[in-house]
1. Consider the structures 1, 2, 3: one of them gives -4000 for helix-only ellipticity at 222 nm (-39500 (n - 2.57) for each DSSP H run of 4 or more, over all residues; to 500) as calculated from the coordinates. Say which.
2. Comparing Kirkwood radius over Cα pairs in Å, for residues 133-236 alone across 1, 2, 3, which is largest?
3. Given a computed value of 38, 26, 20 for Cα extents along the principal axes in Å, for residues 309-380 alone, which structure among 1, 2, 3 does it belong to?
4. Quick one: relative contact order in percent (Cα under 8 Å, 6 or more apart) came out at 11 when computed from one of 1, 2, 3, so which one is it?
Structure 1
């Protein structure tokens, strides 16, 4: 088969077949047309008993198919040194439906998507092997398999009513209008509640240009400090719910494992964690939207958050959620005409605006320069230094939306 050579990130790489080349051309055309992907997530209103049973059965059958496909791939290579691919397993679906008639009650593309998920799982596994971080794919228990996907068809949305093939009709809590062309639908279960996630393709919506720039210095005392002196409080959502979480976890530890009362206690712990997650996401979405809407250029540090989360302040670093905050800013900047610049964090808290560098311990929160006499809070000073580095192009590590 002929190989096609293309340029990727300034380097030549080869496509093994025409399908790969077609996918790459499609991506390039979408970028040229300024087409982006978005996800709209809506809560499913309490379904009827029949629909609820169908949702649970579909999820359980998808999980069983996932585990069976995983075992087949593992045994084929272990016993016969044969590597199975997606097409080898997808060709068996018609035979599986004849043997087990329950699979006839699941939409065909949903079953195909389960096998594609296995394909992605093994692809990720082989990438980890190359990096020396091997972790073989694991079988999924009922608590670890919580979604199934309609990749192309099998669903229709009319108003707030969603028709699911071979499941039934459910009502959605439409909090906003879906904009764009719907590509896929994922049905997800979280803490006993069901959600519908629509993936759509739409054109990026540029915002009115502004001449404002800002530097961001994230921290634990304050969630973020802006270069104009504005300080955003760190609400410490996990810490504020810790007492409630401890009580719920004690109930789990006292009860017999896998009993009905133990399962109820586990659900309560999950609800508390989900509440903390929702609080954090709501706060970060609102703040990131405000920053992207107000400032044309945003400059922040390119922090090694994974390394910082292993230190003495690991719980506080996980609670504050810097990584998810930066991810939200990054994708919102990419969808607009804004710009995000990441700079090296080296000495941003030790350097004065005059250029003089003086060492400070983490407990020292105020900066007093011995050279120029500047007296300012260290976080505000760091935000100003970060902004200067980003605009000057020095120690630039990454730019998004340029």
Structure 2
């Protein structure tokens, strides 16, 4: 039994020894690892062209002119000739007020004018009388011994004083007339007329209401509101990054929800040339002719805003731009290797996007970029590079 076990052990050692010798003979050094295989990619050529596209922007129609009608004087509403929705014309009577205290004040002003005119007439009559006496005395004094020289001097001083009285009375009469004209002007404020052609959009008060500067908080609201609805302002807030190049007179299309499927056009009329610090937008106004009144002030619109650049920029397919947590980049292919190029994107147009960075027209970039392709990785171009449309 012991002999059998010993023979088995010797046999196993012999087999292991042969296997080790065979292994050493076949290859004592392990094979080196193969290099990274190139990544197969499709590429496109960066093109340079001028941006020309349309973007949709929200906007709002506003009346060309709008005014709240307030009285200049305090009084009671006597007549309101219009109501909400009434079309009015410039100079048309809208509201008539009554103010009884103005009637009393006018009577006092008229009485003051009459009194001033009477005083002026009295002063003028006295001047004429005294002046006649003075001239007679001057003539008589030419005969020696008829009049004393001092009497002539006193008469001349009296005439001078009369002239001063006449001047003062004249000024007083003019002042009272001006006061009367002022009351007449104030009375004209009791009649309120339309400042321009338009439509009444709001009516707040009715006959009998006290209104005006001295009527308290209750009378501080406007009687009426009038807007010009035959000519509108379309105010478009243009985002700062999309201001681009625009020209006065350029036609712009827009739509309104009230008329689906219809497109309206209006020219650019006023460009503010200043970006609002809060909204980061620049207001631009279009003048909209609305002779039939179809468009309503206050309506929201969708504007097809033309976005153009006068200088060319670089474009790549939108799929050629990717990003990681730190960069937005394209992958340029140069000398068979991938190269990340950090870019800033601009406007998107028909599947293409503007890129700004260390790139040139004609550079090849990976058509479908991915951060799985690292900068410096070898790549193999699957297709012959083509130009984006």
Structure 3
């Protein structure tokens, strides 16, 4: 492939640039087999931008051509680099007329078998892309191979190649996800409509560092846009602590990201913070009653409120102790008043005494555990120490 050798390769008229490869970038190795039918070896498909050898190389291998390598580079800020080996054309014994009776995996295997008879072998660690010369079938097994043809769309190709090489996947009902069937946000490219990138929770696979919000803590965080912000020191994905529901197996996270109309997100209509709820094997965008992404969410003891968006950053208020009681400050209160205050907070009370030589604080709370302001679970016990008169009387 032609390597990216400058900070960014401008893609004129498309509103985005490819990212320079990181020094510690991970290389994705692809082997691309080109196969043709025995009864139809033509490569010209009217209306398709992916038919000639040069076009296939630009789409699947070469950098700086707005193809899949540039897309992968941009979605990962250069942390992933595509390196491909293209072989073929190999003429399969399969005919185009008989192809409809063959399943997808058999179509891929026919190409592999034909190439192997000609001396080809799959290098260790490479993933396989089979490209056939006529529009007949497309698909993937999600882990080992992708089947493409001249009618493959950019979204489908990028999704399937990302799936077999990185494991990137997404919710089928999420229009902000590369892999979502409802992805309505696209921008033009040489190869047809290009989708927005994967959601932030998938980006750990590409090496993007996450920011983990502490338990039982309130504050604000400033988010940089998920895409188009290479080199930023601001967090782009914030993961809140696990929330455990009534069902102890239903443990999930809230995951925050800021989507801004730049880079891969250029086609979205307006800036938006997405609050994802991630459970075992499934992630969805939390939405309000109007169907739009929710900007104020309370789940269990977690409260997320989007304070501002619209600029190059978004501000979000997070409270992971929402609704949980805080130990009241009862130092100096009488035994009765201190006990009532703790009980009113939904907490239990345990009392003990301590002699107070000067008798200045007799009957008052002189110590408490936990300290005032500590976030605790409902019904937690608060230990109060009340001053009592010493047996020998008060000292002057």
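1. Numbers: 1: -14000; 2: -10000; 3: -4000.
The value was obtained from structure 3.
2. On the way: 1: 18.5; 2: 20.8; 3: 15.6.
Largest value of Kirkwood radius over Cα pairs in Å, for residues 133-236 alone: 2.
3. Working: 1: 44, 34, 17; 2: 38, 26, 20; 3: 62, 25, 15.
Derived from the structure labelled 2.
4. Values: 1: 14; 2: 28; 3: 11.
Computed on structure 3.
Every number in this text was worked out from the coordinates using simple rules, so none of it is lab data. In this text the structure is predicted, and so the values were computed from the model without any measurement.
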